[in-house]
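Only the coordinates and a few stated rules stand behind these numbers; no lab work does. Every value quoted in this text rests on a predicted model; they were computed, and no experiment measured them. Cβ atoms are built from the backbone, for glycine too; each structure is taken alone.
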Structure I
Amino acid sequence: MGVAMPSKVTPAAITRSRQMRRNLTGGEAKLWSELKQFRRLYGLHVRRQVPIGPYFADFAIQSRKLIIELDGEHHYQPGGLERDMKRDAWLSELGYRTLRITTGELSENLDGCIETILRELGLA
């Protein structure tokens, strides 16, 4: 069989996405303040809380097929890593790469996290 195609975005997913955008975590807000400048600086449109199939990406640069996930503690609790692997594999079938940044990395070294993203995009 071929690659799984994402379904159309449902009204429920749009509503959930909007709610998630209004309620960013502290780390997501901090990262978003940097990523939203990518359009002006690099010509790249970064979207936040993007519904892709059954999942929501924290941030996505769809023109480059890059998803940026900000992982907090719940990602490292039982089942969290397994869910993330399943999700990443599904998104990979659509051609997306997932870059994971921990909230600890972000709070300790925001500039380093931005540099990692730029390297992943081939811009650094």
Structure II
Amino acid sequence: MGRESRLINSRGLEGQVQALAERPLGNYPFLLADAMQLKVRRQGAVRSTTAMIVVRISEGGYREILGFKIDLRETGESWKELFEDLKERGFGGVEFAVNDAHEGLETPLRACFPDCIWNR
């Protein structure tokens, strides 16, 4: 594949990712939130980066990625920003949330979705 083809394909993928990240959301009763460490090339070197992801589980049992955020590390502030972005897009109705009890995740989860049951 030539350089031009790779650029066209990456631009198409970039548009799909942006559409996923900006689509309107609704009420979803079940939420999963977690983060993982990735190695990415940034500023001419391979560096550790955190990918945070929020997944919903429909009442039918299907999983769907609702949102994600790439940050230098997993902090309460970064989770709060991600949850607030989801809420601005219409996300709500969370009744039950599951995560790994990371110290930076529980507080913003409870602040943004105070009525949900939380489990780790």
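Quick look at the values:
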item: Source structure (of I, II) for helix-only ellipticity at 222 nm (-39500 (n - 2.57) for each DSSP H run of 4 or more, over all residues; to 500), computed value -10500; result: II
item: Winner on relative contact order in percent (Cα under 8 Å, 6 or more apart) once structures I, II are ranked, highest first; result: II
item: Test item: distance in nm of label points 7 Å out along Cα→Cβ at positions 50 and 98 calculated as 1.5, pick one of I, II; result: I
item: Among I, II, structure where Kirkwood radius over Cα pairs in Å as derived comes to 15.6; result: II
